[in-house]
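Values in this text are rule-based calculations from the coordinates and carry no lab data. Remember, it's a predicted structure, so these values are computed and weren't measured experimentally. Cβ atoms are built from the backbone, for glycine too; each structure is taken alone.
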Structure I
Amino acid sequence: MTAARGRAGRLLATSDLHVAYEENRRIVADLRPGSDDDWLLVAGDVGERVDDIHWVLELLAHRFARVVWVPGNHELWTPKRDSVDLRGVRRYEHLVDLCRGLGVLTPEDPYPVWEGEGGPVTIAPLFLLYDYTFRPDGTASKEEALSAAREAGVVCTDEFLLHPDPYPSRDAWSRARIEETERRLAACDPSLPTVLVNHWPLVREPTRVLRYPEFALWCGSERTADWHVRFRAAAVVYGHLHIPRTTWHDGVRFEEVSVGYPREWRQYGLRRGTLRQILPAPEPVSD
């Protein structure tokens with residue numbers, strides 16, 4: 001993305017940078033703000049290894065006026081041959097500490113207010129995980145849903161590498177995160193709209209276009225289905241699906257801002273989603 005210096009600051013977003021791929025690493029190395037006042041929202045899945053995560057966030061923190069990060073499932077994996085072998089909550093807390101050392105905001109920090117064009121707006125970085133409630137048709141429980149997914153040959157790598165310690169399960173961790181976050185959002189200034197930023201979609205509708213619908217199990221929670229309305233969202237930013245697009249739900253703009261894997265972004269003919277403008281709201285594109 002190129003833009004002239006001196007223009008008004010914008011709120012930009014990206015996600016799913018997956019810098020373990022050299023082609024994606026080059027994309028990140030080329031990212032530049034269009035203004036000294038641009039903020040960047042990073043909606044998770046920077047990479048799997050802590051050294052890579054550090055490299056990306058340090059680079060972006062030096063270039064953008066403010067960087068806000070939320071974790072994706074890949075950051076929470078405990079892969080082999082990583083410099084950090086922490087699991088679950090301890091791994092997440094380690095990444096939060098890493099971000100604070102770089103001046104990057106996380107879901108554990110006070111929510112900042114965007115005062116630029118399109119504001120004031122409360123920016124709410126969220127970490128909610130998923131609770132297996134985006135179930136395949138014909139299933140009525142987590143167990144039935146997982147069984148159906150396995151029969152279809154669809155099993156997310158999270159089942160092997162994303163450990164919920166000290167919680168007994170990923171869905172238990174998700175429930176705790178949702179309850180805590182709901183309280184924080186309810187305490188926000190009710191006079192301000194919000195931009196909600198989460199790696200996983202807050203509503204199920206965007207998952208309806210998945211090539212493998214069973215994968216929706218690992219994509220969010222029915223418990224957040226009305227948050228964009230309840231918490232006055234001017235926009236919702238998410239990734240995870242690797243289907244960059246704009247959709248509207250209850251009159252609220254949802255932006256899937258992922259880059260995705262090289263084999264995926266090549267399909268678009270351009271690196272759509274590398275940096276997406278969230279505020280000020282972009283002009284609609286006419287056909």
Structure II
Amino acid sequence: MNRLFIGVMLLLAGCGPSSKKTEKTEAGTLAADFSLPYRLATPDKNYTLPKELKEISGLTYYKNDKLLCVQDEEAVVYVFDTKTGNVVKDFGFGGYGDFEGIEYVEGQVYVLQSNGTLFQFEPESTQIKKTNTDLPKKTEVEGLGYDPKTKRLLIAVKDGKGLSDKAVYSFDLLNRAVYKDMSLTDEQLDGAGIDPKTYKPSGIAVHPITGEWYMLTSTGKRLLITNRQAKIIYSVPLDPKQFRQPEGICFAPNGDLYISSEGAGKKGYILKFTYQK
């Protein structure tokens with residue numbers, strides 16, 4: 001089996017070797033009995049963001065009705081309060097880069113660069129760990145999610161070549177190994193009414209109640225839902241007037257959905273959609 005090797009962790013000694021594992025892809029059509037539990041045409045909240053988050057690229061649920069947000073140019077995490085609609089705090093983690101995704105897991109913040117590098121730190125800490133996930137060359141990633149069932153961070157490929165095309169990799173937090181979890185085919189996407197050329201995921205999140213994977217595409221403006229075996233369950237186009245440049249997606253523990261969009265010449269914003277049980 002081909003293996004991917006984790007790069008050296010800064011401030012962390014001794015990582016175990018990585019491995020690559022591909023899950024079986026399920027063919028078939030969309031799930032006929034699936035009903036989307038969100039009213040995407042009518043968001044329950046629309047939060048306008050400050051100029052610092054005009055280029056918002058990722059968000060994750062933090063705690064106590066707060067989200068953590070990152071933008072794609074500076075190494076700064078912003079704490080956004082969904083009760084007040086304001087940024088209440090921010091903290092840096094050093095330097096500049098193309099930061100595309102963020103996840104908060106068990107007291108740790110993980111930030112993803114477009115080249116696959118992961119930054120790990122506690123909120124407001126200066127102790128930063130950095131992992132080179134050693135993804136295939138010429139692979140650009142954007143989405144970062146977390147699957148609590150497998151205890152893995154999910155890394156969605158925006159642009160890939162060969163084996164990394166249309167793939168989702170994962171970083172196992174227990175053994176610090178990188179896996180190739182799934183890859184969609186052009187035939188699957190065509191069958192779901194999606195032009196494969198426009199399938200370039202910008203965000204990924206796991207539903208906290210159903211376990212389904214929600215993938216957001218800024219190019220093509222679409223929300224795609226799959227199971228862990230890469231079967232496409234549901235696909236819906238997004239109104240470009242409402243979703244100008246959707247980049248980030250996350251859930252609250254109760255199932256409420258948050259989608260962030262870059263400003264695209266205007267202010268960035270976050271839309272909230274209440275979970276319809």
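Brief remarks follow.
- If mean count of other Cβ atoms within 10 Å over residues 84-91 is computed and equals 16.5, the structure in I, II: I
- Computed -500 for helix-only ellipticity at 222 nm (-39500 (n - 2.57) for each DSSP H run of 4 or more, over all residues; to 500) - originating structure among I, II: II
- Computing mean count of other Cβ atoms within 10 Å over residues 36-43 across structures I, II gives 14.5 for structure II.
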